[in-house]
Structure P
Amino acid sequence: MKKSVFSLSLACLSLLATARTEPMNTFVDNLLSKMTLEEKIGQLNLLPGGDITTGAVMKSPLADLAANGRLGAVLNVKGVDKIRALQEVAVKKSRLGIPLLFGQDVIHGYQTVFPIPLAQSCSWDLEAIEQGARIAAREASAQGINWVYSPMVDIALDPRWGRIAEGNGEDPFLGSRIGEAMIRGFQGNYGRENVMACVKHYALYGAAEAGRDYNTVDMSRQRMFNQYFPPFKAAAEAGAGSFMSSFNVVDGIPATGNRWLLTDVLRDRWHYDGFLVTDYGAIGEMVAHGVGDLKTASVQALHAGTDMDMCSDAFAKTLAEAVKAGKVGVEEIDRACRRVLEAKYKLGLFTDPYRFCDARRAKTEFYTAEHRAAARQMAAETFVLLKNDRVSGAASSGEDSRLLPLKKEGTIALIGPLGDTRSNVVGCWSTGDTPDRYSTLREGMERAVADKARIVYAQGCNIYDDEAVQEAGTFGRPIPRVDKQAARAEALRLADEADVIVCAMGELAEMSGECASRSDLSLPDAQADLLRRLVALGKPLVLLHFSGRPTVLAWENEHVPAIMNVWFGGSELADAIPDVLFGDKVPSGKLTVTMPRSLGQVPLYYNHLPTGRPVREGEQAFRKYRSNYLDVRNDPLYPFGFGLSYTTFRYSDVALSSTTMGPTGSVEASVTVTNTGGRDADEIVQLYIHDRVASLSRPVKELKGFRRIRLKAGESRRVNFTITPSLLTFYNNDLREVLDPGDFDVMIGPNSRDVKAAVLKVEW
């Protein structure tokens, strides 16, 4: 026995030494040549760690699998001690000493939690987003994690779908840029403070019918390429280490077993060379899709281009037999195994299997002052000011008597179930959060005003009147149930005695995210009832609206003086909101999703195709035999790119350096933006184009550039965008990228609706 252990130790040392000196291809070739079929299949096996304890590691089934070379990766094991113990089993007890990958859903931070991804996108701040991913990687890697299932780059047009919270909104151009930034932040140069990114969900998951999670998807291929694929293509070109296949079907075939999607497009067309893992249990779910039994599904998934099976245990149970039966070639298993081994090589695990298991880092790199400051600043940049009316009286500190920002004086009544909760501030998919360390909004507001004002608080209502519906949306982040009449009476009494009312209302954190679809996007009934009663008091009132999706705020927009969408801003939300609420910072967030007037408009998005019977943008009256509704106008309540400030901006007309452009040229489009108010502030300048005449019907507007600029009060700045032919291309029905000559509208403005335009002629 001692001799065997000694031999294995020597084998491990030899592997590590070789990894330090050999290039990746040579190293992997040599390692593959030594592996048995069972060991190769083992590398394709990813299983959950669950709540395994440190002491139980050696006795767990995972340890047995790792010791026998039958395990390639583990997810959801938390703690350096547990991860190191399991890694030691793989490295010291398996025949070849191949280390494990340790994955986790680190979506928007670890212990320092940044705003949900949808909120981050509303900052339009690529540097801050990259920094957030870098900090998340630093904290996760200090806990032993080396692989994160992020970024999610799904385009989502239906706000009923809960997982819209995890993505970057409805626009492919912006989504591409954000995905690239997050990959840079996570992966860096694969140092000790980096992790491997996993881009998800490939593909079309965000287009689930009726906004119901895991549901059917069906669309044309040219729409895939023009609207849904660009962020994935950008991520592949940015060098993302891994991709994750989606649950849905594509062209009627489950994505995990779709060779056209995984090989023809991802590998052959985009030349992607990373590895591809399924989503949780996706091979097993192929059986429910109707492809056949588990063996058939496994073979199809491998043939299609899947490299690693997450938690179906399908490859491990069926592939060896499939090889013997001639259903699978050994070369296919070698291909998949190679990609997994290459990922481990890139992460430096063959050189140092324990490089992410430094106990010293685990004690010092979580929730630091530096990390918290970055998260707080990011949160403040994500808030979108939707409405800010002028008011009479002394509630406002704004120069033009707008309600926001509030003065730090008098009595401020904080009302609503989101006002005094710790666990709900972070939002969904915050798997490493430590809520006990975070503040509630009530505490943050009390710190902000100090002794200058008085904060009084009442929960006021439940989330929903129906307890069962509320329970469905909690998922471990509950809000106490209260007596409806007593809570309402207390809230109305405090509000009536206050100088200004601040309502903290909206969704719970887990009312968006996975399996959190909603059929009604209005403010939940219990909260809506209380809000109406508070508005009736006639006091200055601010609605701080918490959400993980676009919602319907038509009544609120008509009756509430000031509305700010604060999303779920992460661990520092409690201080970030007062920063903006009281004017220490100026709101600058702009919507990356369209917010409808009515649920009946859904899906509603700015870059839609024209119809043959259009109505004018902004049309108020119903037009017979035109594309409109009897009961609501077409326009959204708040358009894509929209967001107010505590100052105002003026845009000049669009100037073009030339009104024509050839096939190899470029044109500069520019505007002068002036801060016409009294506050220094950031503005997000947006460039849109419209192809007037093309071989395919083209969207009425498409985002093609943006600049986040800071202007002092009274300052003007020229903002330039370079337009090149590549910026104007699209995919035709043959899936060829083309540019049709003709006239293009070049539009620049503060949002997708309020733009100035010039015409550019593209000539061949």
Structure Q
Amino acid sequence: MRRSIIVVAFIAVGLFLASFSIGTAELVKEPIKKEFGLEKRTPWTTSKVIGSPEPPPPYKTEPAFPKLQKFEEPLDLAQAPGSDRMFVAGRWGKIWSFINKQNSDKADLVLEFKDAKDSKGAAMRQVIYALTFHPKFKDNGYMYVTWIPNPEKEGLEKGTRVSRYTVKGEPPVADLASEKIIFEWPNGGHNGGCLKFGNDGYLYINTGDGSGIADQLDIGQDLSSVFAKLLRIDVDNPDGGKGYGIPKDNPFVNTKGARAEVYAYGLRQFWRFSFDRNKQLGLWGGEIGQDLWESVYNIQAGGNYGWSVMEGNHPFRPERKKGPTPILKPVVEHSHTDFRSITGGFIYHGKRLKELEGHYIYADFDTGRVWAFKPTIRSSNQVQVDSLRELARTTYRIVSWGEDAEGEIYFVDFTGGGIHQLIKSEKVDDSAKNFPRKLSQTGIFASTKDHKVAPGIIPYSVNAQLWSDHAEKDRFIAIPGNGQINLDEVTYPASPGAPPGWKFPDGTVLVKTFAMDMERGNPKSRKRLETRIMHYQQFPGTQEYGDQYWRGYTYIWNDEQTDAELLDEKGADKLLKIKVGDKVVEQNYRFPSRAECTLCHNNAAKFALGVNTLQMNRDHNYDGVIANQLTTLEHIGMFSKKLPSEPAKLPKLPDYRDEKVSIEDRARSYLHSNCSHCHIKWGGGNAEFKLHLGLDLKDLGIVNTAPVHGNFKIDGAKLLVPGQPEKSIILERMKMTTLGRMPHIGSRVVDDQAVQLVHDWIKGLK
């Protein structure tokens, strides 16, 4: 959500209008500084924002093992063949097991990689990506794990390893000394890591393209490399001094220059694949896209899935050399307007949800949405898709699916650490038909045409605003009735440096209207473009996680500026013609999809980006009265408890436009407000560094850190190089308008002032 100034003429602390004449007589008074901007609260009673404009999905979720502990960043789940135990792989070097019963209340530690030390003595936590079990596990106890060992100790720089361990006992314990290294590849980014035994008894491993941005290694179509491939190996018959053998019917065994392990190729980041347990529908998985598309593939022997010549069905680098076999199309693909990061699932063959028999069920990591379709294999390995539909909407980060011995499937919540299952929704919700399709129907405005809010709705402003391609913004808080805000109560999920969030009552609506000067710098030419709302709807779940659920909607203003229409969930683009000096500049303005909203307004960022103590600890102009927002809200009873101290002693973001503030604080404040909501643990970004102002620079993980998504042809590039802005990727990506631009959503125009600010800051660092 963004801020636009349409009618209000006062912007920041201390800003005032000198008296001037309108016509011949009317005077505008200088604003008055007072202790409180509002004397009393008026309840907001006109809300019509209820439910959702889309019909409710047919399924919901519930904890599959409600008494079981929450796991630390779980990444994979599987049941061992011939065993009654499910196994959970935790990201940070731990594997647990528990009995597969609904009332299980204990998970036993199976394996733990102890923290190792790097060459400087710093602790290194080994990362586990996935696990699977030998089909004859009951007899041999073999468990296979994809993990990243200590590169200093093992001599495998940024490498990924598949190891076999022997598991014995009850509860089962893995013998670390039994490790047998099966396969290794030197991959530090996009390393796939999923592994499964096929119905043929061979082990399948996906590797990822090793880059993370645009296949910078140009390796997706290269059969001489194991990158961007699905491998197929024989672990029961090792050969040539390796931990495995090559199946004789692998498709490229006899192809000159090709790695014999390759089963399929052109896969960017094939995140989670599985085999149909009924052996009829083959191998399925989800392909995480680069810029625009998420795909589901039915994998064939020797199949070429296009990366990086194609992204799904669409050209990406068509000029690149193609592999020796034809490029195959995805079975299903989703645009980034409604999907952001696919998590492949399973063909369902359980008994609980008989109506889903034979459906492929999968999910989106970023939005928490669950989808399914029913595939049918036709002649020539062509797949017919029936009943493609959304099954459920969740608040979870669905990172993996697991299947038990009975064919029931479960999903793993990376952030919350729980294991969940789908259940059929019994309640019929018909609220969609009543959801307001026009802004004037929401009950937010007393006069939509005049942009005058209804009684009880409170305007606000922020210390450090989000850049929105020159758009100006008006902001409002709408809380139904006498509901109250719990100040700084939302601390989950915890992330170093991340500020706490405010806990809002059910039905809260945060409102932001965007407007653009059609003649740059001339407020009289300003036109409203859109009004975005964030709607908080409380759902059953834990206080930490499940009940924090916000939906974002956009209303697009008509040319007459009298009303705005609800945009569909796909989003839209509009070409604006802006007069800049003597020229007319075309600017492509993006109205975000609902999935794009969730990428920034995410659980890790506490959803409401601008309505928190850091941003709102400032003076605001309440229709001619200047007062601190926190003391004003407290005075009128908006908080459930008193402020912990006076505002002067509470944290606040500096205004990065204020040149009286140090350049360090200004630059850090800009990065905090524009970037930290994604670059945060469990946030929308996939580069593991932080940009919160509350952390020391050394703790951000950016100083002299190698980029994981490419160096953009800059020699010696790091995320940030003190004194050398020309080698600092953070700055370089702020300047870009093409592939690689940051932020990659929400902005298409470079913020020149911010670029100069960050440049000067980096230049001055030692």
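Numerical summary
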quantity: For FRET efficiency 1/(1 + (r/R0)^6) of positions 377 and 521 (r between Cβ atoms, R0 = 25 Å, to 0.05) computed as 0.25, the structure of P, Q it came from; calculated: P
quantity: Among P, Q, structure where P(r) over Cα pairs in 10 Å bins from 0, in percent, for residues 369-472 alone as derived comes to 12, 32, 38, 16, 1; calculated: P
quantity: Identity of the structure behind 4.7 (criterion: distance in nm of label points 7 Å out along Cα→Cβ at positions 49 and 145, calculated), options P, Q; calculated: Q
quantity: Computed 15.4 for mean count of other Cβ atoms within 10 Å over residues 585-592 - originating structure among P, Q; calculated: Q
quantity: For 3.8 (distance in nm of label points 7 Å out along Cα→Cβ at positions 33 and 297, calculated) the corresponding structure among P, Q; calculated: P
quantity: Given 1.00 for FRET efficiency 1/(1 + (r/R0)^6) of positions 505 and 577 (r between Cβ atoms, R0 = 25 Å, to 0.05), calculated: source structure among P, Q; calculated: P
quantity: Structure from which 45, 33, 24 was derived, semi-axes √(5λ) of the Cα gyration tensor in Å, options P, Q; calculated: P
quantity: Value 12.1, calculated as Kirkwood radius over Cα pairs in Å, for residues 345-400 alone, assigned to which of P, Q; calculated: Q
quantity: Origin of the value -2000, where helix-only ellipticity at 222 nm (-39500 (n - 2.57) for each DSSP H run of 4 or more, over all residues; to 500) was derived from one of P, Q; calculated: Q
quantity: Entry that produces 3.1 once distance in nm of label points 7 Å out along Cα→Cβ at positions 113 and 745 is calculated, selected from P, Q; calculated: Q
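Each reported figure results from applying straightforward, stated rules to the coordinates on display, with no laboratory input. Since this is a predicted model, take the numbers as computed values, not measurements. Cβ atoms are built from the backbone, for glycine too; each structure is taken alone.
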